[in-house]
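S.K.: Next up: the structures, one after another.
What follows is calculated from the coordinates using simple rules that are stated; it is not laboratory data. Just so we're clear, the structure is a prediction, and the values are computed from it rather than from any experiment. Cβ atoms are built from the backbone, for glycine too; each structure is taken alone.
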Structure P
Amino acid sequence: MRAPSFFALALAVSTFMPTVAAAQQGNGLPEGVTREQMWFAPSAADWAKPCLVPWQRTWADAIDLSQQTKKAILVCVNMDGEIASEHWAGIRYRTPEIAALFDQYVCVIASTYRHNPSDYDSDGNRVPCPRFGTVTCGEHIWMEPTVFGKFLDDTRVAPRHIMVELDGTETYDLFYANDIQTIVETVTLGIAEREIQPEEPPTGDRTLAELVASPNAVDRARVEENWQSGDRQTRFEILTAAQATGAKAPVDLLRKAAFGFDGELSDQALDLLAQSGDDKAVGLINDLLHGPLEPARREQLLTALERLSEQVPVAKRLVNVHRGLQGGTALLDLDAWNKGLSQGVTASISSEASMLLADAVLPENLAALQSTNPRVRKVAVEQFRLALVAGQAEVNADATVWMPHAVVAIANNYLGESATALAAAQRAVSLLPPGETSWNAFAVLSIFADGRRTAIRKAADAHSPWPPAWLSEEQSAFAVLSKHPLATATEVMRHYDFLVSLGAVAPASRALQQGLQRHENSAGLHERFRLLLVAENGVDGVEPAYESWLQRADAAQYLRWFAGQASLFTAEQLRKVNRLQDADGAYQRALHHFAAQTAAAPETAANSATFEVLAMAGRARIALETGNTNAALTLILAAFEHQPEAAATLDGQNVSAVGVAKKILAALQEAEDAERAQELQDALDALSDLDTGLLELPEFERMR
């Protein structure tokens, strides 16, 4: 699975107030207590309990509520798979005692891990995160970079608890704490020693206008429930109250109206959305722009995005994306290219520059460019220099022929001169005869597409303007590349990742599915396809898609292996939402697929064994969480025996077979089952004898 972008490393304590620091002395583990015993794993029953901490949806809401109530903000940071984070998310945030303590603060939660495939259903209703409740996954994901830039001091660790005062200063910042008491005492002292007293909340019934104007997540949910259960008149009154808030009209309420079937209320919501000053409006506008809209309405929303870009820089990028996706380009005639590629005409290499280039791009010469030996590298560079000089001479002789421009582009590209390579590539692409299937044509189209992507990324990262035509040109270049005889899955992955990074999910989805039709054995495309399936159809839609694919007569040779990956992925997603029985079934199907693939293609056995260990460990963890320690022990011992070298491999939730075994060992010791505890300890010791690194903590837990 792809490595997470949020590398939480462990727990720690650092403070800013001496009075709070006094509560943090002696924060090591008690003698004889392991980390697994201190941060004991949540059971299935624990995860089934609701999260009792009412998180605020956005940082702006938290600030507004903090100012209104005079409560300090408590920033909580969490990470999937990290042992203490799992404990806090699955146990502590679900207990009345912690909820009562945290209720003295305005609370926000930050985590970059997604637990639901989507934040909203097709009707615009919120889908709360199963791990944290009340907030959507998008909200707690968006919160992480927000608080990171303000408070995390370039250190991404979890769990973490930070108290922020009304003026934005930090009172304490807790991380790397090894016991629960330290955290509870510090959070308690933060309020006890605070001079500012919170104000009493409003008493009695509040008007609809007051509820709609409230930044409190509890009030926002109440208004949305009234909308859902109310008649048309009720909904009209709610939107009228939202209109009175001006730029602060609740975006989630506008989403429900915009995606509703009442055209008049939808238009009213879109008018309010066009005036919004809320950061969340950017996401809703982007979603709407990917659907059918009247030209005037589309332009109104694009104008709103441009205005919001002053506070949310990504909005300007989205404006260019939507304008770029709409426009075509005169640089490439796609109809002519489609016709030409079907005929498959290849130009011969006839010029001196082209022959020099052909010699320069031999595999041994390309490898020499990366050599640490300066003499070897110098020879390779010289060959490209010769091709470049010859190509430039031919350009000077006849600038209307594409091949010399291609030589200049390709040679400059290998020499690291990206700007000049792109300029030459653009000229070559404009002169390419539609249908040209040679390697030179493919290379120059790739250089041009990469150049456009790089230029857009750089401009977007710098929050600088860029012409929407750049995206139109990249789209056209990819359309040709994807059908070129020399195309590989790499071109599809680059294009897909690029579009996703721009927020253009719909065209990215189309490109990916078309790419898989041609490159069915690409692990990279399948990884992206699984994520796409769960985003579009939910976790229950992943395995059926592969089962249908397997029934096809032209199914790829290794498709059974990818079906195993799909089942393994599904099991991990189901674990996130506490559907443990369903997850166990998916793990068993994964094991079946991998075994079938090994029988059909023995060369896949070693690779499949690694993932079979992950499936066995996943089943063992489920058995432990559901109270079946005997089954957990049997499964984990079988995993160690199956492929011991894979015991420390992390799954998609940052959990390894060794990590599961340590939890099982803690449970056996707690139950005073000395015989079976020793059996498991012996198995762990055997792993250490095989490779001492197998029992080391994962990298994200080593900094303590």
Structure Q
Amino acid sequence: MKSLLALASLALLVTAARAAQPAATTPPSYPRPLAELNTSYFPFHDPGPITAETWTARKKEIRERVLLASGLFPLPTKTPLKPVIHGRVARDDYTIDRVFFESFPGHFVTGNLYLPKNPPKGGKMPGVLSPHGHWPDGRFTDNGPGTDKTKQQLAIGAERWESGARSPLHARCVQLARMGCAVFFYDMLGYADSVQVTEHRSGRRPELNGKEPGTFGLYSPMADLRLESNFGLQTWNSIRALDFLLTVPGVDATRLGITGESGGGTQTLMMAAIDDRLAVAFPCVMTSTAMQGGCTCENASYLRINQGNIDIAAAFAPKPMGMTAANDWTKELATKGFPDLKNVWSKLGKPDNVMATFNTHWQHNYNHVSRTTMYGFMNKHFKLGFSEPVLEREFVVLTKEEMTVWDATHPKPAGNKVGPAHEKALLKHWSDDSDRLLTGHDDVVARAWEIMIGRPMPGADDFAIENERKKDRDTYVVHQGTLRLTKHNEEIPYVLLQPRNASDTIALWLTGRGVESLTSDGSTPTAAAQKLLDAGVTIACPILYLTGATEQPMNAVKNKDASRNAWQWAACYTYGYNPSLVVHRIRDAMAGVTALLKATESKPQKIIVVGTEGAGVVAAAAAAMMTDKVSGAVIDTEGFRFASLTDQWHPMFVPGAVKYGDVPALLRLCQPLKPTILGENGTKGGPDAVAAAVINLSRGRTTATSQ
């Protein structure tokens, strides 16, 4: 256990935090270990008894987290698509059109639309979205006639026809169109005709690190502070692709599906979780308790905190969902993850609506065998009436010239419509629209912060006090020990100074200095602490997580060269799986209030949340989450704004903090407490001023700085 008055123990924590240098070849060890994309285990999060009511609540949690991580909470304004459909290619029983439309103004989604030549009886046909994975040429992938790769796929039985072996991505679109479906096969960012974001994933680019909308691009600190990422942009493209599909004459709005593999399987999972319009989903080789998706287009801050891909898949229950596994990160799906999914669907009364095939003798794929399983699934749930198995037959592979949406009549974007200039304009629109949508909606802002904090106050039985001891002083008693959160296996060292003439007021003293805020020499109280003790105020000081850290804990990047401009540096690989330091500290503060409430339940006390010396925003956020639990708040912001940060690894960095109103929004959310705010608008802060404000509140008075 860590003694709070032994400052050397705090120095060890600071040393551990400083060890998190970007060039580290092995991850440093932290008291609260970091979850990591490739090595962590992501089991289903058991929500307790599953009923229609409880699962509705859990689905809402999963959906909101995916939307928030995507930068789509709330959904952006849907601007006109302005679709362009041209260059039809006719085959024997289906057609292929070239399509592009605007998901955001001036940002194009590109792809091919497959339609049956003879629509089903009644004129209504299912619509299917087809996102693809990380194939080298994306939608343009063609392994070529008679090549070794094509022959190999035929030889091992993965493919039935040469056309499928050459172009497995288009094969599913052709067959679904032959079955009577409208299929939109669209590009991921930076693939094939998607040329405006010039790299599918890129690293740090100082020229795109501006602070104001119109000056920053993807992967920048401000983009992360606003939760604007290529994962979010790609997810928005998928939502708008479904909007486009619904404009196609004859598409049945009650029979919409989505299927994709690998990275396209990730998009399938995400869309299934967040878009109620989908009736059927079939994610391939992606649903797993192991690796969750390696690309930046599959990761975002907050995305896999309190959930993994199994949970995200389960959010579609009880609608029909099928999936496949292979000899990749999904190879254990049959025993890890799928039984949990089967249980969810069974408890909701639809056990036959979820299925999986486990062809783990093949490597990562969406081959003919897997596609045949998907055709049967779509046939069953779209009620297409085909005899099974539904098998492919040969088709004529499209040339790149037949696929591309850009030609002499429809020239591809150029100039300021591509590259950094486009990213800046695109993210400016996204930022401005988000600011408009959130103005006047502090209920949404409050919910966003709840999601970002990601944990409610612990219950009275969720913690234990360990290693408790006390020391008598002349006019007060020093209590010290460790608050252990048993459910999360987290420790919060604390010190509590209790005057012998204690009043009914307790100050939860949150500080960025730790014990030094109360005593500079280990025994003599600081001036601020002495003022409070003289006024009869008890001081409870939890030592916030990694107090004194000079930067955030981070997952080590794959590339060991710190100078390389590598995409593995993206913040999503840390914050997508782990809370930020500030969030850890907010949780510590909330746990501290729970402990005080339990300790004083026989004689209720007035608990005032106090934040000073770098912990003002911690206090503001904690107080905002506990307005019904505490009596007041004194917050010294020291003029801090998240928008001032220029480094994702700064200890105060919180992804999304600027999007959701920065410090002013947190102060507004504290208003039910009528907090005293210092450090704003020229008001003087610091521990002495904070202590004076607490004393005023303890005596039922407020100050001119009260908000």
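S.K.: Given a computed value of 17 for relative contact order in percent (Cα under 8 Å, 6 or more apart), which structure among P, Q does it belong to?
M.R.: Source structure: Q.
S.K.: Among the shown structures P, Q, from which was the value 53, 25, 22 of semi-axes √(5λ) of the Cα gyration tensor in Å calculated?
M.R.: Q
S.K.: Oh, and also: Work out distance in nm of label points 7 Å out along Cα→Cβ at positions 95 and 599 for each of structures P, Q, then name the structure with the largest result.
M.R.: Max of distance in nm of label points 7 Å out along Cα→Cβ at positions 95 and 599: Q.
S.K.: Could you figure out which one of P, Q the value -9000 for helix-only ellipticity at 222 nm (-39500 (n - 2.57) for each DSSP H run of 4 or more, over all residues; to 500) was computed from?
M.R.: The structure behind it is Q.
S.K.: Who wins on mean count of other Cβ atoms within 10 Å over residues 575-582 among P, Q, i.e. which is largest?
M.R.: Largest calculated value belongs to Q.
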